[in-house]
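In the part that follows, the structures are each spelled out as structure tokens.
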Structure 1
Amino acid sequence: MKPRDWDILLDAIHRKNCILMLGPEINGNQKENAELSLTEILRDQLTEDLNETENLNLNSAEYSLEAISSKYLGSRSKSREDLQFAVRDFYEQRKDSTNNIHNDLASLPFELVINTTPDYFFTKALEEVDKSYITNYYNLKGDKNDIIPLGNSSQPLVYYLYGHCKNPSSLVLTENDLIDFLHAVISKNPPLPNNLRNEFNSADKCFLFLGFQFGIKNWYLRILLRVLQGSGRESRSFAMKEFTNQDDPSLQGAIVFFREELKIKFTSTNLNDFATELKQKYIETYKGTVADSSSVKTEKVPLAFICHASEDKEYAEKLSADLNQKGVNTWIDKYDIDTGSKWNPRIENAITTEADSFIVLQSQSLKNKIQGYVNKEIELALQRQMFYRNGVLNFIFPVIIDHEQSRLDLLLDYQSIDLTQDNNLSRLATDIKRNHQRYLRSKG
């Protein structure tokens, strides 16, 4: 990059005016295969599975992940659910992985990060530099969300544009999914959250694209960025990629479009080298700023523990995903207990220390569970509720998920929200967020 380009990019990051865009080529895993991204490894695994079960001889290198996913879904022995859960399990198994690129980027004061793959690399990198974060995602089959919590430099928002593994049905996987996604975003059915779209549409925003393919094969990227960013771009944006064939006519045509229409400056570079240099230049230019970023005041998003009977696991997972989209982070045992952790102490600490609220999924299954650890979870929550002044702050939020008769006797003194009724999910999320704001104000 030229010195002036460095000045523009560093200034945009420092002014919290740069949106970080993470593409599928940036999530390489050194522990698995340093030459391939996770996207390519997943493509290879799906191809191998397809070749074995369908007696095919497909060469994965000839296909994109979306194309292989389409073939996977179109095979005789595979269903939509098979594909969704294969992808979810692939990324869940690697949720503790990250790489040097993400580690360098995580130390910089980005407030909004758009992830176009459902991996956990960037959130894991944020954890390793002791930053909290907010996650949210677009669900083309979900409800409308006008407003979502946005981040700041010490607690960035990581937004999963093509869905999240916590809700496998939200994932954009096949070529048809991409078309449906574009149609949903363009027709605003459902729309992107208004405040997120405003961030995209701001004419003076700078975008930093890392790990994207801009050639003819990724035609949808032109449409998507044109819709998201609108017209009248004023600020320069940057795309970093190691181009192997810069003379390719289709690539040159794409570069002209992005440069002239969206003011994106392309630089051919190694992403590892770029991320290291970016971090170093930022530290040199704004001495101490990276290290001091944790001192920025953070507006915390509430964390809700979801207590449920094992029979209600699928309902709990769906509720977790829905609450995430409505600005409430969730703690659910399937996702939040690290491999090797002792089960009981980890859950006890979550209830007594980590969580800001405790949601009980009242069902006939839970009411019939006269023995089990779930009963101790509720007892721990009741003990913590004793430290909250009645009528002012709540820790326990009982909900009904099947019928009124499933209410637990020991929670009859608490107002329950019936989630079988329309709009009560939004009411639950609003009540939790309002209660959390009262708690934060009480702490001064």
Structure 2
Amino acid sequence: MVGETRRKEILKYISESDKPVSGAKLAEIFHVSRQVIVQDIALLRAADCEILSTNRGYICQGAKKFVRVFQVCHTDEKIEDELNAVVDCGGTVIDVFVQHHVYGELRAPLQIRSRRQVKQFVEDIRTGKSCPLTNITSGHHCHTISADSEDVLELIEEAFKKMGIYEEDKREIEIKIRNAKLEDAPVLAQIEAECFPKAEAACAEEIEKRMHTFLECFFVAEVQGEIVGFINGAVEKKRVSISTQHYAFAVKAFIDLLNNEQCSDYEFYLRESKTYEIIDDVFNKKSDIGIIFLSDSTSRYLTRLLQSKDIEFTPLKNFTSHIYMRKNHPLASNTKVTMQQLEDYTCIAYEQDNSSLNFAEETVDVSGFKKVVYVRDRATAFNILSNTDCYNIGTGCLIDGVVDDNIISLQLDGYGEKMTVGWIKLKSLEIKPVVEEYINLVK
């Protein structure tokens, strides 16, 4: 069976199955290896097929294209009624997630589309040892729900409202923080006069003197273009933090930045982190920017996630998938390699807390590979590569002085998924000049 025909049959089999289908099962049915199945699934996703990976196997969302996040609040007793309302209207409950003040966003996949699945889920909760995720946020939670049309989503919203569990969007006031300007002094003097006794309030001339002393540490808050407050005070050092996936060029740019004499008054942080931690760092302002990649198969999900957090993505470079390996690897003499050639070798992959393939740093789904070693940092990965016949999937960039010269990269043949590496930041956050310099160095 040729590849295109096999992939059509795989899609048909998953679509018609009423339960998740494992990679091992598909390999047995179509008489190929699990790695071939993994590559076929990736190609189907690149062709816009809605195939999701769960801990029990692959499932197909079919033609459901309309997705909305609903914010609700209720007790455990209403879980079954809530889920039944969704499936009765024709929707699918993709997941549940909560926003915790300490732990951030916590998310769990559900994929509930029938009353039978609702009943099974509720029974698992009642007889299990764990409590619903919503208990840690006093019943407040969100569901990602998909449907065949916007009309179905509207019906679900109406059902939630009738049940009294729907929470309207809470529109927050957007406050812009920027560095103060000398021409702001008269307005700031008025604010001083309203907030302090006359004997303590600074006049415009005194505020201008402060600005001349430490303008970079003088900030104003604006609402709809109007100054509503300010804060000032000298600090010894400015803080710059960058979170990134495991890229040698990101480290090289950071090294070049540190060698810049104008950057001597900064405290720098470079975090090579897991994908979701990078997004979380930017969202919680732990990092000024993050560096991640979007691929053909992950772009839709990650773009939607970033938009939900008011984070913007700016492309930097496009790459095709490459294989890192040592110079004396048995396949090193090739100009290109295929996944079938690599089948008997161990793959080095970067660990992710979230099981979703949308957060993986590899463009190929490695979960079904025979041998996989998960690591957390790039140095460990390259040390293993340099001393074994293992391999790693990445951009293919080799940077002198950063990457061991015993490491080479070969193009991954027959796998055309594009990787777009870019930087992310909060839309409301202004970029510091030193961060702009770092971005230019990465380019």
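What to note about this one:
- helix-only ellipticity at 222 nm (-39500 (n - 2.57) for each DSSP H run of 4 or more, over all residues; to 500) derived as -10000 - corresponding label from 1, 2: 2
- Which of 1, 2 leads on distance in nm of label points 7 Å out along Cα→Cβ at positions 95 and 279, largest value: 1
- Structures compared: 1, 2; top value of mean count of other Cβ atoms within 10 Å over residues 135-142, i.e. the largest, recorded for 1.
- Calculating Cα Rg over 2.2 N^0.38 Å for structures 1, 2 picks out 2 as the one with the greatest value.
- With distance in nm of label points 7 Å out along Cα→Cβ at positions 87 and 207 derived as 2.1, matching label from 1, 2: 1
- Of the structures 1, 2, the one that 13.5 was derived from, the read-out being mean projected area of the Cα convex hull in nm², for residues 223-398 alone: 2
- Of the structures 1, 2, the one that 0.90 was derived from, the read-out being FRET efficiency 1/(1 + (r/R0)^6) of positions 255 and 423 (r between Cβ atoms, R0 = 25 Å, to 0.05): 2
Quick note: the coordinates plus some simple rules give every number you see, no bench work behind them. The structure presented is a predicted model; accordingly, all values stated were derived computationally and were not measured. Cβ atoms are built from the backbone, for glycine too; each structure is taken alone.
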